[in-house]
Structure formats: C-alpha cells, structure tokens
Structure P
Amino acid sequence: MSSPGNPSDSGFGSHRLQTSAPDGTLIAFDVYAGAGRSGVVIIPGFWRTRRYPALCAIASRIASELAPCAILDCRGHGESGGVFEFDRLEHFDVAAVARRFAEHSNLDRLILMGFSAGGALAISTATRHTDLTLSGLLLVSPVAEFRRVVPRPNPFTIHRHLSLGQALAKPRFRWPGIDRLSPLEDAARLALPVCLIHARNDWLVSHRHSEAIARLASNATLHILDVRGRYHADRLFEVAGERVWPIVSDFVRSAFSR
C-alpha cells in the first residue's frame with residue numbers, strides 16, 4: 001500500500017509517500033527527485049525523523065548531485081506507525097520503502113545509507129532481503145551491537161548534539177531483549193561494498209563499532225575521522241562536510257558504476 005502526498009509538504013522539494021510493512025505498519029517517507037536510474041535510501045538513527053533539517057539537507061544534496069534519494073521515518077518515529085524495537089522488525093520497513101521508492105522512481109538499483117542505529121538496520125536489511133538490487137551500504141557512525149552503545153556526553157557541550165525540539169519529540173519504542181537482530185553477526189554475511197564513516201571521538205557510538213563491522217564485512221572501506229569535538233552521525237556533515245562529502249560522493253559514484 002502506498003499513498004502520495006503534497007510534493008512540497010516537507011519544505012525541501014520532496015514528495016511524501018507511505019508504504020506498509022508486512023505487519024501492516026505504515027511507514028512514511030519522502031522522495032527527492034534526481035537524475036538517473038540508481039537511488040539512495042537514507043535510514044535515520046534512533047530519535048531522528050526524516051524531517052530533521054540536517055538530514056533533509058543531506059538528502060537534497062544527494063538528489064541534486066548524485067542520485068534520487070528517499071528518506072524514511074523508522075517505525076515509532078515521526079509520521080510512521082508502530083513502535084521502534086532496535087533492529088527486530090525494522091528491516092521489513094526499510095525493504096518496503098526501498099521497493100516502493102524503486103517502483104515510484106523507476107530505479108534499477110539502490111544504496112542504503114544508514115546513520116547510527118540506521119546503519120544497523122541497513123546491514124540487517126541487506127542480509128535478509130536479497131531480492132533488493134543493492135549496490136552498496138554507506139554507514140555513518142553505525143551501531144554494531146546495541147548493548148555496546150555507551151554514551152559519553154560532555155555536559156558542557158551536549159547542546160551541540162541535542163536540540164530542545166529533538167529532545168521533546170520522543171519516539172515510541174521498547175527494548176526487545178534477545179529477540180532483536182545482531183548487525184555485527186549480519187556484517188559477516190555482507191558481500192556488498194560497504195563504506196564506513198565515523199568520528200574517532202564520537203560521544204554516542206564509539207568508532208570501535210565501525211572497526212568491528214569493517215573486520216567482518218568482506219568488502220569494507222573504513223574512514224575514521226579525527227574531528228575536533230565528539231560529533232555523531234549527521235552532525236559530521238555540518239562540522240566536517242569538506243571531508244565527509246568527497247567520501248560519500250566517491251563511494252556512490254563508484255558503487256553505481258560497477
């Protein structure tokens with residue numbers, strides 16, 4: 001199931017759609033039109049929605065410079081239904097969005113771009129939904145094991161990472177216990193090209209997560225950035241965009257040229 005929305009309802013030139021996961025959960029996503037038959041699906045991290053300004057800016061730039069782009073609200077977030085369960089059912093949502101995006105935009109292949117927890121979802125989706133024609137995974141500050149996420153916030157600089165509006169927009173979630181998937185175990189099954197980008201002093205998800213994924217994935221390229229500050233995920237594009245964007249552009253162009 002899918003339904004269209006107002007092409008300008010996000011304020012960033014995107015087109016709103018929604019689709020259904022196999023359990024009936026409605027998943028909202030925005031499509032940013034671009035040239036070509038290959039596209040990028042952005043999977044936000046926990047507590048981020050698809051309308052977060054930094055993510056909208058990233059999606060808009062990808063669409064204008066690289067490929068058509070879609071960005072979803074994970075279940076339990078924004079306009080999507082359901083409850084977020086930290087990599088138990090979310091891979092069904094990502095796969096449903098990927099299929100609908102490819103159909104809507106007439107695409108032949110896709111890259112999954114996951115931020116933080118969205119990186120874990122990208123891995124689980126790629127290993128379980130082999131019907132998707134994927135050219136690669138682009139993972140920014142990804143989670144390898146949720147139980148190993150140990151935030152290390154600096155109370156004097158936490159305002160740089162969390163806005164008041166974001167803090168108040170609480171998602172619906174629950175901790176699934178042993179039922180959740182293991183992105184680290186799934187990483188060992190990845191044959192796709194994988195690009196990992198992580199700040200060395202990330203305050204939320206240690207760069208060791210990306211290192212662990214890179215050791216197991218058979219075709220991974222690891223970029224650990226020495227960035228002043230302890231920035232995480234999409235914030236890297238704001239504080240170190242001159243270093244991050246060339247990595248992203250090179251990977252997308254290379255993956256789609258194969």
Structure Q
Amino acid sequence: MLQIWDVDNLDEPIYTVKHAHVGTVNSICGKGSETTSPEIATGGRDGFVKLWDVRQAEQPVAVFRPAIGTVDCFTVTLGQTSYNDKIVAAGFDNGDIKIFDLRNMAVVKEVNITVGVCSMQFSEKSDSLLVTGINSRICYFPLDIANKESVIWESSWRKSTVWTGKLMPQSAAIFSTTAGDGSVGIWRVRQRSEDEEHFELLEEGVVTDQPITSFDWNSRRKGLAACTSFNETLKVIQFTKFD
C-alpha cells in the first residue's frame with residue numbers, strides 16, 4: 001500500500017493506492033515544487049519501478065517492468081540531469097542499477113556493482129550518483145556517459161553493509177555513509193585535476209551498537225544530522241570536521 005499524509009492533518013491520508021506493488025514496497029522517493037509536478041517513485045519486492053502523480057488516482061503514470069527472472073528493487077531515487085531531463089534510478093538486489101529517462105521512457109544507463117544496492121542519491125550539482133551496498137560497497141558514478149560502466153570511485157568501508165549514503169545539502173562535495181556496525185563516516189570529494197577526483201574520509205565513529213538504516217542532514221544548519229538504527233533509537237549528531 002502507498003499512502004501520502006498531510007502532517008497538519010493526520011486524521012486520514014490524502015492519497016492511497018491499496019495495491020501499489022505485489023508484496024512489499026521497499027523504497028519510496030518524492031520530488032516536486034510549486035513549479036513542477038509532484039512525483040513519487042516506488043520500488044517493490046516484485047521488481048517493478050513505478051512513478052506516481054498524486055493528481056491521478058490509483059494508477060501509476062509510468063511503469064518499468066523487471067527483466068526475466070524478477071529480483072527485488074531495493075531502492076529508488078528521483079533526479080534531474082544538467083540538461084534538465086528528469087530521471088529515476090533503481091537499485092536491485094543482484095547489484096543492477098538502471099537509470100530511466102522519464103521524458104523518453106527508456107533506460108539510459110545500466111551498471112552492476114555485483115552486490116545488493118542499499119541506497120542511492122543523485123548529486124545534481126555534479127551530475128553524479130552516490131551508491132551504497134552490502135559488502136562495504138560505496139560507489140560514485142558519472143551520469144554523462146550513457147550505457148557505459150564508468151565508475152569514478154569505489155571503496156570498501158568498515159567491512160559491513162553500507163546502509164545509507166547522503167549528500168550534505170550545503171556542499172555537494174561532502175557526503176555521509178552509515179554502516180551495519182553502527183558507525184557513521186563523513187567523506188569529501190576533492191578535485192585532483194580536471195578529469196580526476198579523490199575521496200577523503202574526514203571523520204568516522206561508532207554511534208550505536210546496531211545497523212544505522214536511516215540518516216538525514218539538516219537543510220539549514222551545516223553538519224547537523226539525525227539517524228535511526230535497529231535498536232529503536234534516534235540520535236542527533238553535530239559534525240564539525242569538514243576541512
């Protein structure tokens with residue numbers, strides 16, 4: 001089931017789709033503003049990726065069907081390229097990452113990181129995609145090379161599942177990662193040359209004894225963040241080491 005709620009009125013949802021997917025809805029991502037249409041992408045255990053417009057009742061505006069031999073779609077994220085093309089990326093449990101062009105309704109890029117994909121986020125400022133996965137995997141992909149398996153950077157960190165990767169709103173060059181051992185890492189992207197980037201681990205530490213599966217930056221105060229873990233705790237953290 002897919003539901004949208006008004007936080008100022010929690011008596012009942014403002015939008016409901018009872019059978020959005022067959023089985024579990026694994027991931028959801030929303031995007032929109034006063035000047036753009038409100039869009040929601042979902043990925044399900046059935047392997048489907050669906051795009052929803054809250055102005056249309058119960059029917060998706062786009063459906064991307066899985067290939068033969070369905071695999072779970074673990075995560076989805078909406079974005080926009082430097083050419084103002086709307087795109088959605090989907091990550092699957094077999095390591096596949098597919099990027100769909102919503103204007104032409106076609107796959108424009110496919111890569112495989114060999115392990116299950118846990119999280120993804122577009123960096124629209126740098127036209128790239130941050131990806132994390134199981135087996136310590138962290139990857140950084142460019143979006144300007146269609147249909148080529150091009151990886152700017154790949155790293156193994158903490159020897160554990162990397163559940164989340166989140167770009168800092170105040171700086172596209174800084175992002176966080178959270179791991180299955182309860183640790184948080186802060187990274188900086190440094191430009192070595194016109195064609196080469198270097199990734200530096202600025203700070204890391206264990207903040208809980210269970211996997212951290214959710215993390216979000218404060219959009220107003222640099223370095224302020226919140227995270228939750230399997231031990232049902234919410235932690236608020238202030239990071240300061242960015243230079």
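Identify which of structures P, Q gives the largest calculated value of distance in nm of label points 7 Å out along Cα→Cβ at positions 65 and 129.
If we compare distance in nm of label points 7 Å out along Cα→Cβ at positions 65 and 129 over P, Q, the biggest value is for P.
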If relative contact order in percent (Cα under 8 Å, 6 or more apart) is calculated from each of P, Q, which structure is the one that comes out at 17? P
So if we calculate mean count of other Cβ atoms within 10 Å over residues 25-32 for every structure here (P, Q), which label has the highest result? P
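From which structure (P, Q) was helix-only ellipticity at 222 nm (-39500 (n - 2.57) for each DSSP H run of 4 or more, over all residues; to 500) calculated, if the value obtained is 0?
The read-out comes from structure Q.
Kindly point out which one of P, Q the value 23 was derived from, the read-out being percent of Cα pairs over 31 Å apart. It would help to have the intermediate numbers written out before the result.
On the way: P: 15; Q: 23.
Answer for the origin of the read-out: Q.
Read the figures in this text as sums done on the coordinates, not as results from a lab. All values derive from a computational prediction rather than experimental measurement. Cβ atoms are built from the backbone, for glycine too; each structure is taken alone.
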